[in-house]
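Listed next: structures, encoded as structure tokens.
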Structure P
Amino acid sequence: MRTHLVAEGKYTSMSKSTAGQTAAEVVVVDYGLGNLRSVTRGLERADAAVTVSDDPGALDDADGIVLPGVGAFGDGMENAGPFRDALTDAADEGRPLFGICLGMQMLLTSSEEADREGQGDVQGLDLIPGRNVRFTGDVKVPHMGWNELSVTRDHPLVDGVNDEYAYFVHSYYAAPDDPGHVVAETDYGTTFPAVVANDAGNVFGTQFHPEKSGETGLRILRNFVDYCADHQ
């Protein structure tokens, strides 16, 4: 079941699994730069009740929050500006916050991309200290297509996942200040983080798109929904 409520030119989409049972209430942040429909469908398949919202207040009662993203770091941070305090508060409260692709990069402190685009020093959410850097060397940029994940440490998001393949589309990758924040890696001319998480474990992100990564991605989305349910 799905209903659409139109407000200020945008919509809020609320959906539940076909079985009528939901494991957790998840809000997908709509700041104008995300694959909202594909992310929503993936979360629905993982038995989440999904709300897509452009209202920062919608995050207050969420069991978990998804920050998707496609595009440039500077544009992402500008568009997501109204959500900054709500996202930081949710993270500080220990609620699960899941960044996908650009959304993962926005969890870090800064990005070389803003400098290259002439936007100066753009401040990320700084929930995982570090900087996003561009691929260098003899590789085609962007990194696009399927690549293998290598899990480097335990985290609920990657439970049951290792040596699986996921779908990537990106020119920059996260370089956390603390190597301990890396959960899984991938190789593309250099070894880079495919999954990162903060010390508390409740803020995490994937550089790849789980909603486009077949059964591996669905497993990760189900792990996220289970994590949200466990932390209600």
Structure Q
Amino acid sequence: MRPQERRRAFLQSEGYLIVRNFFPTGEISRARAAQDAYYQGQSNLTPSFHWPAPRPCSARSRKHPYASFFRTEFASLLRDGRLAKLIRDTFDLEQIRFWHDQLLYEEPRTSAEENYHWHREKSRWLTCAASQMLTAWIPLIDFTAEMGPISIMAAGQARRMVLNAGDLALFPSTTLHGNPPNLGAQARRALAAHFASSDLHYQANGKFRHVNERIVRKGRGLAEGLPDFTDPAVCPLLEI
């Protein structure tokens, strides 16, 4: 069985896939430095859509969307084609559309209720219609189990993804996952990126809204005023 066939079989069986040493450690170190710069309000890219530029931030818990549109180090990790090729081959897709990203930081806690905040991404993307949507979770440091890395419910059992910098976890939008509190010795740092098959498009779903709806172009080839999830400034098709 070829490597991509083994990956597909494991993904189908377990609902997730771990890929070890996917990114060079030097590249991850640069991304970690870029994370520090981002929290100091420094950017080296300007997006073509309107979103507030980074500002100094020292909160204990941080979740910043669109970070890859403000720092080249994140943009190259997520959109230079390497990750898209892995996703295409693993999920058997012809094209990959970028959907969203989040830069994540969680300082250690001395004690906390062990709440995993279990959820499926599908429940947060109710206005998305696509044959496939998925997440890549990229650690920016080496993780221990005590640091509360992303945890996935597989075969009825919660599995903490103990990953190193350079590894990544892939899982579809239907996979139940969460994060326990960080009870480790250092801050939990990660980059989450979300992707979709090329048929991604908007579908109304009551009063539900996703933040992408605020910044994509409106009404192009659609009913007047509806969000266009094919907007290349926000949700580009990725070259492979």
Structure R
Amino acid sequence: MKSCLSFYILLLFPFYLMAQTPDTTIQSVLVGFNYSSAIFPESWRPAPVNAYGEQIEAGEIARSKKVIAKALAKYPKDLLTYNLKGVYFLYEMKFYNVFFGGTNSADAVYLTNQGVAKGYTDKYLEQTFHHEFSSILLRNYPALLDTNLWKGANTGNFVYNDPENGVGALRNNQSSQQLDSLLCLRGILTQYGGSSLENDVNTFAQNLFSPEKNFWAFVSRFPRIREKATLLINFYNKISGIYTEQYFRKME
């Protein structure tokens, strides 16, 4: 009886593992919900980065899948296949002893989701994905965006204020993503966008793919914002011809 029972348990063991592994694949992209340090690049694990994460709550998995499926559907499959291998959801993650809502590696995006009650709405999660994925595309297609023209859309005395590329802004609680009309006069959409050129581009990307209510009104109202939106639309259009202003204006 003992050996039979052991055999029965062994038969069931793979199915048990499957039940505890809700990872999935959407449009060739692995969507992961199981945390281990192995999801981060090896170089992130030791000091000074000290990558840290916590497993997402089981109750948030279904909603996360729905949100990321909607986000990924806004990209051609071949674009995703070439540029993105995985999207990982965590309850919490920390780098340089600073909590992050999202980040990216060479071919993966990492997103925090602690539930709607704590501000991790569908909108927030989708915008954060587009924000982070745009960094991967910027690295992979550096010649397609003229950064001198981008910086030229800012007022002459504007200087990006975070040499840590946003880490300092997060650490100092200067990471608001609310559209700011005063900053728009200077060519910057949000407080966080003023931290670095990359975060500036990221902030426009998240609003092209999942726009805030007043985004297109701000594009029409502020010439510097219009100039940057046009530059970024052209960047995406060079990657895939589906991306036009008309395409983005239909986004929700």
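Can you tell which of P, Q, R yields 27 when percent of Cα pairs over 27 Å apart is derived from it? If you can, show how the numbers build up before the last one.
On the way: P: 27; Q: 35; R: 39.
Answer by label: P.
Any idea which of P, Q, R comes out highest on relative contact order in percent (Cα under 8 Å, 6 or more apart)?
Biggest value here belongs to Q.
One of P, Q, R was used to compute P(r) over Cα pairs in 5 Å bins from 0, in percent, for residues 96-159 alone, and the answer was 3, 10, 21, 23, 20, 14, 6, 2, 0. Which one was it?
Q
Read-outs: derived from the displayed coordinates by stated rules, not from any lab. Keep in mind it's a predicted model, so treat the numbers as computed, not measured.
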